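Below you'll find the structures, each written out as structure tokens.
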Structure 1
Amino acid sequence: MAGTWSIVLDRLAVHDADEDDFWSDGDEPYLVTMGIRSRLGVPGTTQVFWSGVLDDDWANGIDDGGAAAIPAAMGRLDFPGVEQPGVAELIGGARPEVIGAVVVAIESDATPFDAIRSKFEDIRAQLQQRLDQVIGGTPVDLGDPAGTVKALTDGLKTVKNGIGQFSVGEKILLFLQSFGDPDDLISVKTVARLAIDPGILGMVDPSALPAGVTQADLDELVLHGQDLNLRFNTDGVDYEVHGRVVAPPPSGDWSGVNDTWRAVGGFFPMHAPVSSVARTPNNLDLFVTNGDGRVFTSWWFNGADWSGLNDSWRSLGGFFPAAAPVEALARTPDNLDLFITGNDGRVYTSWWFNGGDWSGVNDNWRSIGGFFPAGAPISAVARTPQNLDLFIVGNDGRVYTSWWFNGADWSGVNDNWRSIGGFFPPGARVSAVARKSGQLDLFVCGNDGRVYTSWWTEGQDWSGVNDNWRSIGGFFPAGARVGAVARTPDNLDLFITGNDGRIYTSWWFNGADWSGVNDNWRSIGGFFPPGAPVDAVTRSPHNLDLFLVGNGDRVHTSWWSG
């Protein structure tokens, strides 16, 4: 079965810096990571690709003993649709792919990035041509398991030798030396694996390996999930890059279950919550408040990547607390509404309709009342296109609500928000979801780290109105944000970041209790700050997407398709 494999380089450790004399303020390293993909013995199938991103700010000033997280745009390569044929398929004529990377480590000085980028694009095109000759021209004679292993290891060595003969490093070095105060080439490393069924190795007796094949060759032969440690050293400079080859998640599992959450750009405070909304199954919009109190947005539609991928998020104005949670909802495919709590404890709103711009784009957000902690997270839900409900935890730990219906103003516009009970940390985020027009469910993480719920059914009052909220388990940071979503009227899913920085989930379907009610919440990966606010959105009954700001300033995502 085909799946998406990834090579992820995520951490740089500097053992011996390039600029480590008395006058130095440390190194400014950057990586160029080029992906390689080609099919042995099949000319014309070779692809060499890279993101084009050059950035020397992420580890600016790093010195001996220092370490830094490598930006995903610089260190991550994805290979979708990779198959791993077995012996029978190989003997039957299938030809395996080579999956790999050429990684170049450089220390920045004064070479213009535009010139560097242009040169690497030339190198990419030349390397692709060279490898297509090498890989496409590699004979693969498959007759038995041992012969298969010998043919494949020889093929892999041919690929690596082809890259070596191409002399990527030499071409880069000669280019850099043409500049005054040039950037310093540290080293070039290659990772290459063959996409074959790992079971092939089990068919070969290690004590009777084919001539010219070592156990080390076998360990590096087959594409499989494994850690990577690449050592870049030259002339007293010593960098170490850590990463991993990441296998596809099991069919139907989360894309980030093996800590492979994807970065989609941004420049936001680490604790800033992301709000996500699906106007249609083919449209997603994200909103987040940056460090100066402005609200920014990035959007995606089917067939294109995120608009803010290269940190080109658009400002929608505002004058709010830094990193204040902004809440988004879609009443219809052509209407979006945003809500946020200001420095004065009032709730503010801005709206958009297809054909117009945001009402608050010039800092003209409208106040709709309230008396809450500055920047308190607010939750919004549309039961129908004509009904909106807001929920927020006040200074007293109670949950308050205000509602709107077409033809009337907000019920709480004159600070007349209604209390519906609770006993939660002031400013904790309460999440609301509408499974159907006559059903609302609320979720919040309490002072004890448990997740609590209250529900409303048309014709009845809130179940928790007398502080009778029900605990559904958990073991999380007090007040941590719970992401809640209804894929169908009979399915609910919850998400929260634990004390260990992992994302946890619990689910419910009609006729059963919550899966995590006995503290049996499932981890679906991640490497985030404890309690980091995670947001969830459903584009269809078979698609879920999660978003949050990671340890840096980037927004990260993981998705699920059922």
Structure 2
Amino acid sequence: MEIGRVIGVYGRNIVKISVPDHLLPEVARPGVYVKMAGADGSTTLYGMIVGFNMLDELYRRARIIEELEGYEEFRPARNEMTVHITGYLSGQTVSKGVPILPKPGEKVYLVSKEELQSIFDKGDVSIGVLSSSPNVEIKIDVNGMCTRHTAVLAMTGAGKSNTVAVLIASLLKHFKNPRIIIVDTHSEYIPLARISNNVRVLAPKGKVTDLIKAQYQVDPIPLEVPLWILGVEEIYNILGLDPRATKQRLYLRQALKTLRVERYREKGYDLTADDPIHFTLEELKIAVINAGGSGRTRDRSAEDLCLKIEDLSEERELYFMTRAEYLEDKFSDYAKKTDEVKASFQVYGDFARSLLDPGLNIIALGGLSSEVQASIVSALLRALWRIAVEQRFRGERVATLVVLEEAHIYAPVGWSPSKQIVEKIAKEGRKFGVSLLVVSQRPRELSQTLLAQCGNLIALRTVNPSDQEHILRSMEDVTRDTVESLPGLQTGEALVSGPMLPLPALVKIFSFKEVFHEELGGKDVDYREAWSTEYMTEIVIPSPPEQTTLVETNKQKSLLDFNN
């Protein structure tokens, strides 16, 4: 169907077209696809309408409507539209790129629904439908998504969590043995455990686990991340030692070198202060005191640091780090058969491998501070990376997708203990089979290095100009016209581009609730309903914690047991 003519060509891929009034209903909305011949007459070019410039020419020239007679009967108009050329027909398939531009005056045609369906039906899993053609399903190419990393960016309430949930649930449904890890910063993806038997939820024991049980009726597997598994920067972060605490950072690093390096040097090990070598909190405090001097020359900073370590050990919500009972028992068992260094690495390896079992592992961290979350994620990703590198050297790849919810916490513009490993995976993960799906509602606070490595973009409504500029600067397959269209997107509507699709597309993402009959945990409170119902019958007051007695036979199992 012919809908207009090319009236101008700008730059490398921007075309202006003119459309008559009677055909406006076919094209007067963003995301409509058109096609035209290239200047050679044999190449078919595909483009998406991204901008509009529609003028009433008679009004523009006369300026004052009242002076025009018969204005209601005669209204000459100029309808110009901006088209972003995104691909061309190569044989029987559509390829990205612009090998040649069209000539001004070239006829422009509307791409039919049948042709669109043939273009977008070559992927693996469906995530939604074309906004401009609701009968056309959008299927993403999983290899294109995972080998080039993906960014899901949106403002609060635009449908970001729904998009991620639909994508992950579709992968679980389509593939027999996917390997996916979700860092669930707000514990909102737990309902995924109810749609598949191939999902495991890990959460620290205590209030986080109790909340998940009460809200979702899901019994999480206890997550333990012993302090001795953490690296130097991660422990700095847990203890709140910012760069200004130079003495305490120095004493802690020296203490860790003593516990991890010096006491095993004579046994032939070449270790670093970041290696996961077992130590107890008491050993750490003694090493800190020794690093701070003795007697009258002892530095008060070392004593203050010991108090911080003591406070850390007494913080109930961090018992999964300071009193990791199950992994301590595993270490003791291994240490009876070998030395402490090998026993430490065996526990560390068991912990890392357990996260790589096929299926979906949800690391539920809702309720923990962002500092603790960043240190935990850094330790988990470093463990995963060690395994991935080792497997690569053996000629195998782990083929794992890591979903980082609220990624600006873990790879911000500024400093975070997890930033280095996240950026390392972003730059090198493709070679080792580790892919990232980074999710953020604050693109301007997200590392530009990380965003630049994301070849795929799923952008929902984004209004903040700083966020738009950050996206434009960081991602190569994005134009200014595209970014400026993001505020006009509806809730649940996304601009999807990158190797995961043959052409960029404006997609209406499926509703997770409607397709999978479950509701995510991050939904907004319905104040209208809450304020219209009766007053709640009971206000629950937190009860004082009771002392727990450890009974060997009643200990909770860990993820390692569930995988055996």
Structure 3
Amino acid sequence: MSLQPYRWSNQQLRAHAGVLDGEQSPHIILQNATCLNSYLHQWEQANVWIYGDRIVYVGDQLPVNAKEAEIVDCRGSFVVPGYMEPHVHPFMEYNPLSFARYAGQFGTTTLICDNMLMFAGMQPSKAFALIDELHQTPYSLYWWCRFDAQTELKDLAGKFNTGDILAWLRHESVLQGGELTGWPKLMEGDDEILSWMQETKRLNKKIEGHFPGASEKTLAKLMLFGAGCDHEAMTGQEALARLKHGYWVSLRHSSIRPDLDVLLKELMELGVRKFDRFFVTTDGSHPYFYENGVTDLLIKKAMEHGVPTIDAYHLASYNIAVYYNIEHLHGSVATGRIANLNILRDPRDPAPVSVLAKGKWIRRDGKALHDSSAIDWRQYNLSPLEIRWNLTKEDFHFPHPAGIHLLNNVITRPYESSVDLNRDALSPDHDECFLLMIAKDGSWRINTAIKGFARSLGGFASSYSGPEDVLMIGKNKQDMRLAFERMKEIGGGMVLVEDQRVLHEVPLPLMGRMSDLELETLIPLEKRMIHLLKERGYPYEDPAFTLFFLSATHLPFIRLTPAGIYDVKNRKVLVPASSRFSEGS
């Protein structure tokens, strides 16, 4: 017998079939429901039988044996498949479990997640143990396999090596390679990435692009190399160009790119009326963005822009399942699928009244039900950040005028500061601040200035950054120092200080990157921090993304990397990082 793992054992499959013969009772019967039939593209009256975590029958009949069944009268209600989010970054202040639990309350019960944090911070065996533990929760989590780090790491080849990447690609919960933020290297002849893509396709898995501003010729080449989907279209014309080259198109609506209204309006104007190769994503937004919903809000937007109701639901369910080759498990209300189901009062309102996840009620009649799922994060090295070094006077020496000009949430340009950066404090009459990045182990630092972040910011410290190094920004060096000390004391997070007083903090005790709080608690904490930063001159929407992408070399034009201040376009270091000392010294 093959050692290949199966979703259900032979014994379970026999039990499922036995329900139809009356040998077993279903556990739940949704009776007289109006169900979305994705294959007929219509609504149908049906009874849905659920046994364990599986739908075992959808049709007109009722079971002869219903002794152990909870019978739910769904007359007047509508049943749709659980929503799917195809592009999750499950470490954007929240953690994978807290986001899954929160998203589930809005009907999004299947997540396809970025593995970057686990890939960079854990051995594959440890990461796969965490994946297995998350699999035991009511939520369906699948994963990507990253091919690049999004920044210039000193040991890039050591971290992104063929052995580890192949181990990830061959894991049953991994559905795709990517996202391909390093596609320029691929285009310039990086055959290692191309070989990883070849293996991904051989395994019948997908490759997610990341192709902002790509020309038609570039899109065609990347399709030839194996890319199958891209989420970076910012206009209807860009989405249509991808569609014409055979891509599936993920329409994004996120905290820094809330593009769905524009995309749908322009696609409609371009005459698009067929939506079976589109889906929608929130693209790993920060907590505040989800205050009023998750994927359900995108379905509603699609309807508001004239997408037919059933097509709008398919954008967040059936289409995604078909693309990722998991339609036999997800994406429809049909026999054999995992029992991830949303019960609605009205098909024009995608916010569910009740939610089933793997056959368990997680929301019932408008109220959240207790989910006892818990992860001991410490066993996966996700503990409070331990910083064993101290700031010195030299750390606040700024010898170079080269700085970073922030043009929006994430795009930067180089500039030269004309202010005296070796003063203890800067004037609030301009929007330049000190910017200091120090390696998590204390081995190097970058001293520069940032223009366009704030005008009257005392001191702000954050362990939340792309490469997990420490950032400090502010007008006052003493406030910056105090913010750092407090951030260090709480085991990581974001701390705002003014006049030597801590104004607000967002603790992130899981590696200094993620909170252990539920999103209902985390969202107001983050919103308060955003409000305070905006009061002090932050002009954009999402300061956490500014911090996160300061090191991201897949974005233009100037970034902070372990090598120093880096010119992305010309691929050269403008100002090298300064050596400090080793951790613990």
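Bear in mind that the values in this text are calculations on the coordinates, not laboratory data. All values reported here derive from a predicted model rather than from experimental measurement.
Rank structures 1, 2, 3 by volume of the Cα convex hull per residue in Å³ and report only the one at the top, that is, the highest. Before the final figure, lay out each step's value.
Details: 1: 183; 2: 223; 3: 151.
Greatest value across 1, 2, 3: structure 2.
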Have a look at 1, 2, 3 and say which one yields -4000 for helix-only ellipticity at 222 nm (-39500 (n - 2.57) for each DSSP H run of 4 or more, over all residues; to 500), as calculated. 1
